[in-house]
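These notes open a run of structures that come right after.
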Structure P
Amino acid sequence: MIISMISIGTELLDGRVQDSNSQIVGAFLNDFAKRLDRIMVVPDEVRTIVQTLNNCERGVVIVSGGLGPTDDDLTRFALAQWCGKNLVEDSTSVEKIKEKFKAFGVPFTENNRRQALFPKDATILPNTQGTAPAFLVEHDGKQVYVFPGVPKEFSWCFNQYAKDVISSDIKRGFIRSLLFQGIGESRLASKLTRLEEFQVTVGYRAFYPNLELKLKASDENEFSKAIDHIFDVVGRWYICESTQTPAQKVGELLLEKGLTLSTVESCTAGGISAEITAVAGSSAWFQMGFVTYSNHAKSSLVGVQSSILERYGAVSSQVVCQMALGGQRQSKADYSISVSGIAGPSGGSEQKPVGTVWFGLSTPKGTYVCLQNFRHSSRSKIRLASVAFAIRFLMWALEENLDQHKIVLGPFEDHEVFSETGILIKEEH
């Protein structure tokens, strides 16, 4: 079945209003691994609406908008012209519209009779959410559902009249949306060129610092083979299904294992704890967060040694390890993640340029450390990427696969972290 969408309204084209109704239809079809054949946004012009209807493929056409009582509401006139039928007033609809106005305590005006005009032989579809009834016209091999444009009314009418008709005629396919981090769109695509061998549809969507890969197929065997190939080739960058956030996945893992978490943040200013606590029910596994921008805060709140700060600087592996372990001790949490970096635009040096960010992670097995270089990025992007990586770092630990990531160093024992020299590693930038 081919399904098209026409959104009618000059206000949709001049920036006054955003078309959200097509998103409702598209999201519904996505559950079947299908998509709209096309979405057309047109002005309140009879000629343009008629031309657009003629250009639609045979199948189901969902029309949104232009059913109101004013002179620029021309959708019903266009539908009548398109199917070659006269507009006829439906007396029952007039009475129902009058009853609604009476219930609202608003006087009925004669221009509202326009909302009770329908192409002859159209099927009238009552609308309990507003005054304008919807209707269905069948012509030229097309089932055209005409719904009000107000999102609340459109959603109700679509759910009430179109969803079952569409779902009964299309076979549910297979679909997964996978979220990746730490790899760019072009690089991911270049590693997955073999997907062309499978009977699947692939789509990419980048929204920094995330990359979504959406896979659709009608054949289960082809779908499974494609999924296996994806995880074989780029599984190391996979984070979670895009139906959840990485923070939600971390929360699920902590809850499942009965573990708790704390954060100690410098350059992210509480961004990690904010992302984590955006998850409903996070109080069950999140203990507390420390924002330690100054050296004094790092020492007084989580016990970072002044000598280590002076020797290595706040942005160093030794300091983030002490931040993480100190936060774990202070909060009594099972895990503690720390971050300290140079977000810019100033503050960088040849040894530690802007974008240098160290991460520490204290766990029941010891403390781990990792360096990330977010070069050539703005301050906001560096902070965003730092929050995302911290949650990814946590996920690796909770999934017990830290050893699969060569960029992670550790574990270091408590006495190593809080020794006179701090952890001993060669810092490369």
Structure Q
Amino acid sequence: MSTFHLLHWPRPLWAVAVLAAIPVGHTQESPSTLSLSDALYRASEHNPSLNAARFAERAAEALTEQATMRPNPTLDVSLENFGGSGVLRGVEEFETTVKASQRFERGDKRNKRLAVARRDRDFVTANLEVQRHEVLSATTLAYIETLASQQRLLLAAGPRVLALETLAAAEARVEAGVASLAEPARARAALASSQLEYAQAESALARARTKLASQWGERSADVPTLSGTVQVPDALPVESRFLIGLREHPELSLQQAIIASRRSDLELERAQASSDITIGAGVHFLRNGSDAGFVAGLSVPLSFRNRNQGNIRAAREHLNGAEQSVAAVENRLHAQFTATWQDLIAAHTAVLSLRRDALPATQEAYEFVRRAYAEGQLPLIDVLDAQRALISLQRELLEVEIAYVISLAHLESLTAPDFPLTTATLTSR
């Protein structure tokens, strides 16, 4: 029976199979591990798109400073009555006027311009928070996929070890003269299939690691092994807690910032309808500076045609559109929440069903078949089939657990962008 030592492995079967099948480089490549909190911190600090967006925030600060500036004064120097004909020939009669003028804004334009710049800065800040939220959501999903790929690789090791054991058992039976050459051939085919499956799992893990590393600007797939496992709780989270957080979604804050910005635009456009006053004063020099006199002037545009009415109406319509968009954003978020909540319920139900009913029954069946084989009542193929059934069920359980945590991450991306429940679900045992 020493050839068939795999048959006496304790439960769960795949956990021991992994230790025998996975190369050391996959399990102990580095003593360090990467938690979801670590990944979120890296993405928040080093994501290239967020770093680029932060420059827009600095630019908005600069524009706010610029909005406080008043109009510059104007210096006007004019030369008259020279280089002409008759008495104006030459420069004998040339005159010079030097005048300084200043435009004074009416309608409180400066303060309203400053209000627009501040609201635009608030919009940029809110938009940056939306981008940060999207990056953290993408990082969380990439982390979950990488963790799932790690677990799939572990499970893929089990069939490979089983195939090796089956091949050894079949060759031993042929040597003993109790089996035909067809059995080793079938065993080698099964081994080739399991090795292909394992190679595909390795490739999927490499791709997942690369995608995860890109969230903080790295290109290498050589990231630390992810810590933790999926631990689906027995009870669903409280739905009302999510609904409270839904009202604080960054997109709603962004929409409010847009409304405030549009309202400031409207106020500024109304102020633009008030004509500014330009006052000037200077000195007029006669006959090449022999005599001089003071000059003064007042300039006021007559706004009986252009009262900025078109820009005012456009700003008002933009404000109305922004206010109406709030309801559209709320409806979209609630629809996403409802659909994702139903996905969470379905995945949770499947996890409990497999964990409480299907998995214990399959394990019990495996133990029964193993004992029957040990007593000589069943052939080896029945034991190996039972083992494969157990591994297949463990794979199915893993997939529904991953589906649960993905749905949970989507829910928290709508309601709690720091992902506390998702982090707790992925905590190490």
Structure R
Amino acid sequence: MQTIDNFNFAGQKAFVRVDFNVPLDEKFNITDDTRIRAAIPTLKKILADGGSAIIGSHLGRPKGVDGKYSLQHILQRVSELLGVKVDFASDCLGESAVEKAAVLKPGQALLLENLRFYAAEEGKPRLSDDASDEEKAAAKKAEKANQKEMAKQLASYVTVYVNDAFGTAHRAHASTAIMADYFDAEHKLFGYLMQNEIDAVEKVLKDTAHPFTAIMGGSKVSSKIEIIENLLTKVDNLIIAGGMTYTFTKAMGGKIGNSICEDDKLDLALSLIQKAKDNNVNLVLAIDAKAADSFSNDANTQFVPVGEIPDGWEGLDIGPETEKLFAEVIENSKTILWNGPTGVFEFDNFAGGSSAVGRAIVNATEKGAFSLVGGGDSVACVNKFGIADKMSYVSTGGGALLEFIEGKELPGIKAIRGY
């Protein structure tokens, strides 16, 4: 498989699929440019070699052309970070894109308008709610054909295809997977970000130093079931945190007051406890909680055993004894995966547990452990606590990372390396 370090872009035009789906405020100012900065090394390599770059991305979930989601809003920041004035094509498939792509010179870059302004990018027809089944089937078939045509046209602008959008690797969209079909093996490759993401996850899942500890947070067991089941065949320790704690606690007969709980997943929680035992996995659950009398940063609080939360109170974070328990497990680990906070970390009053977990991971990493942090809330945690640079790797992927950890095949990866 071709690699970006080994490829010379001199004289080449590269289509670079990036993930510039960045948050904007009400005045369309970028509030976090992490995803743009993450793609800059790949773009700079192409231009430094003497190639040119045509940059494609989506922004938000538009249902057609919508100025609110125009990539024009981020053009200036892309130019600033890349160090060259980036041109803009106001329609990714229109005359402006065709003409500007044709005259693009070495060292120059062109940003295309939002790819998702076209339904063909996602391959999903945009139909009214009252469309008949026959209309839906016909539209779906037509849109799949349109998707191939879109991929073919985008491919016609360039000589090489570079996918650097790990955040969309789990989507079989025109620009994230299907485009690769129009290039031979020597002219399609991953960008630096994409390759780093793949390497980090595969180091955790395939080249694992033990003990391997996974910390899984989040509110719902149901949203993490496939990840947990996959990890139970790989980890030595599985720490369950966040809102999921109370589903497990109630399943084991504990009192959880008004804490979040999936009552229809109590049997599932018990089955996961049994699977952990069957796989000799140390399943680590909270032993105390920081309970509040309302869902508010200013609520009254008390520390109580996790299975003895009074009526009218709810667990919003782990307690000090659990912090010590989790830290001891983490600091004795050689591989660590963190996905999801221990509590409502957005409220400073309930960020202590997540902060303690973060510090423990930092300590383990400093002693030589490999730590991978992924999933939006976990990334927000390490950024909030100022420890992102002390982790081995912080992933830019949300859904893509989770599906990769689940063991699923990601179309954006398979399209280039074949598996």
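One of P, Q, R was used to compute semi-axes √(5λ) of the Cα gyration tensor in Å, for residues 115-266 alone, and the answer was 40, 26, 11. Which one was it?
R
When you work out relative contact order in percent (Cα under 8 Å, 6 or more apart) for each of the structures P, Q, R, which one comes out largest?
Q
Of structures P, Q, R, which gives 1.33 when Cα Rg over 2.2 N^0.38 Å is computed from the coordinates? Walk me through the intermediate numbers first.
On the way: P: 1.33; Q: 1.73; R: 1.08.
Structure P accounts for this read-out.
Just so you know, all these numbers are worked out from the coordinates, no wet-lab data involved. No experiment lies behind these values; they were computed from the predicted model shown.
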